[in-house]
1. Matching task: 2.8 is the computed value of distance in nm of label points 7 Å out along Cα→Cβ at positions 28 and 84. Pick the structure from 1, 2.
2. With distance in nm of label points 7 Å out along Cα→Cβ at positions 12 and 212 computed per structure, which member of 1, 2 shows the largest figure?
3. Say we calculate relative contact order in percent (Cα under 8 Å, 6 or more apart) for every structure; which of 1, 2 gives the highest result?
4. With distance in nm of label points 7 Å out along Cα→Cβ at positions 4 and 20 computed per structure, which member of 1, 2 shows the largest figure?
5. Out of 1, 2, which one gives -12500 for helix-only ellipticity at 222 nm (-39500 (n - 2.57) for each DSSP H run of 4 or more, over all residues; to 500) as computed from the coordinates?
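Taken together, the values in this text are just the output of simple stated rules run on the coordinates, not laboratory data. Computed from a predicted model, the values in this text were never measured in an experiment. Cβ atoms are built from the backbone, for glycine too; each structure is taken alone.
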Structure 1
Amino acid sequence: MADQPFDADAYTKPFQLTRTLHRDVYPSVDPTNPELSADNKTVLITGGGGTLGKAIAKAWATAQVSQIILVGRSSAPLEQAATEIRSSNQKTIVRVETADTRSEITIKSLFESLVQDGIVVDVVIDAAGAINNAVTGTLEPSAWFNDFEANVRGPYILSHYLMKTYGDQKGTLIVMASNAAALVVPGMSSYSCSKLAATRMLEFLQTEHPNMRYFALSPGNVASPLTNPAFLPFAKDTGALAGGWSLFLASQRADYMKGGFLNVNWDVEEMDAHKEAIGEGNLLRLGFIKAQLGPSGHPF
């Protein structure tokens, strides 16, 4: 039997909402698109020194954002990212803040310092995170739960202090989600479970604070030091695509997607064409089980 040809989209196609599949920037999510202009906005990006966070920050700089606040645990990667952004865009102000999103005290202090400097954050993008590529039983429980600390506790703390600081009548929080939430792959239990929990948490936040704007955005398969080696052959998505999508989600055009799970591989124009069906069917929200639950029971 002849060998099957390698398909780099094998882990992308099963998660498609739209027929059209994208793995790089296209016009609707191109940071140079005038409709995505971020002029007069301030964006705070956690994990700003990482592969994905830096790519997202560069996309916002291309969209002429007024100010970028790069947040991370280590100053060196943040400073490097800031230098690269400043060299390509003299207009955008880039501020570096060393902070751990898992620390309530640290994030509270961060927002207090921003207020003292008269800074109003319009959009928070949580690109920080953690992943344990280890099989259950091989890690101490505290190490297994580290993914929950970074991927669930972190964005919750960010959401809390974003609202505590500026109120819950406006503001956008975009959290990097993952298709892994739908997978059961050995060695990815803590990561997959934490991403699933974070996605559901954002649904609660959106329901309880309807004037805010919450989004769980899967950046697809982006090659980075955190990528599971088994998935590297499939890591063909660009960080710029996630950056472009984050700009789109910050626009009012994405309001019908609020509280939902989005994937950068999906086509924006195709989604717009079916926005009523998406809304009526809650197609971007988590289900419970695959059975069709309802008053009459599952149609066996």
Structure 2
Amino acid sequence: MSGSSHVVVGAGLIGRRVAQRLVERGDRVTLVTRRGTELHGARSVAADASDAAALTAASDHVSTLFLCANPAVYSAEEWAKVWPPIFRAAIAAAHEAAAGLVVMGNLYPYGQSDGPMTEHSPELTTSPKGLIRKSGWELVKAAHDAGELHAVEVRASDYFGPGAGQTAMLGERFFVPVLESRTARVVGDPAQPHSWSYLDDIAATLVAAADYRGDWGRVWHVPSGAPHSELEIAETVNEWFGTHGKVAPIPELALRTLALFSPQLKGVLDESYQFTHPFVLDSSETERMLGVHATPWETALRDTAQSYRKLF
């Protein structure tokens, strides 16, 4: 609600947008990052997201703690070390402050699905990173169920949008080659339908989840519209900008070989099922209950593509 006080942990692509949205509507925001990142209109605090004491101190008298941390680690082994302390610190801080805890999550816990993933789909993941994210939400949910705090998790598919950078599947490594009429190399089958979550819509859903006055202790899905294959996206971009970009898969053998030397690619390989089969997000319940909706696809895609044209 407008006029409230919040802590946002993390100032990456999502945390910064959440903080800006809250500031713009007149809320008081404390932005917690390792380096004390500054944001106009917000109070800046330098602290490690896994430091429960520091996070608790920063969260005094706030109504919501948004956990939007995104540690710059890629392997499952690194995730297993980094994520559990972050979840425990957020739980401790939210409990001490009697604040709601809104966790930014992803679709990893579901694993490979036979159909669209809803807010109530079974969590069947067997991948190392999926199991880590699943266990993190289980920690938070257990604290909620025990009455220690009120918590929800907001889950998005692969994000895209201006500034998404090189780590996004639908980011610089995709758009720049296509816009330069070259070939973008992608993981899996570029003809598979895939849901994409626009960065602004992710931030809007996180804020709406915090404002919700119904029951917590549940999962919400970011409205992401109809699925689109990477081939379809490239064709649309080519049509708009008169380019001749192509999309081709990275050979699986090459990906497996590169993954031996790259923690980031090893993490990508572990979750590559998301791009070898249809990967579709259903957010109809979230849209109905939170009143949030996806940015029109053509608007989101055009704005994103235009932002990458400025790079060359």
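1. Considering all the candidates, the number was obtained from 1.
2. Top value of distance in nm of label points 7 Å out along Cα→Cβ at positions 12 and 212 goes to structure 1.
3. Details: 1: 22; 2: 18.
Max of relative contact order in percent (Cα under 8 Å, 6 or more apart): 1.
4. Biggest value here belongs to 1.
5. Numbers: 1: -10000; 2: -12500.
Comparing all candidates, it corresponds to 2.
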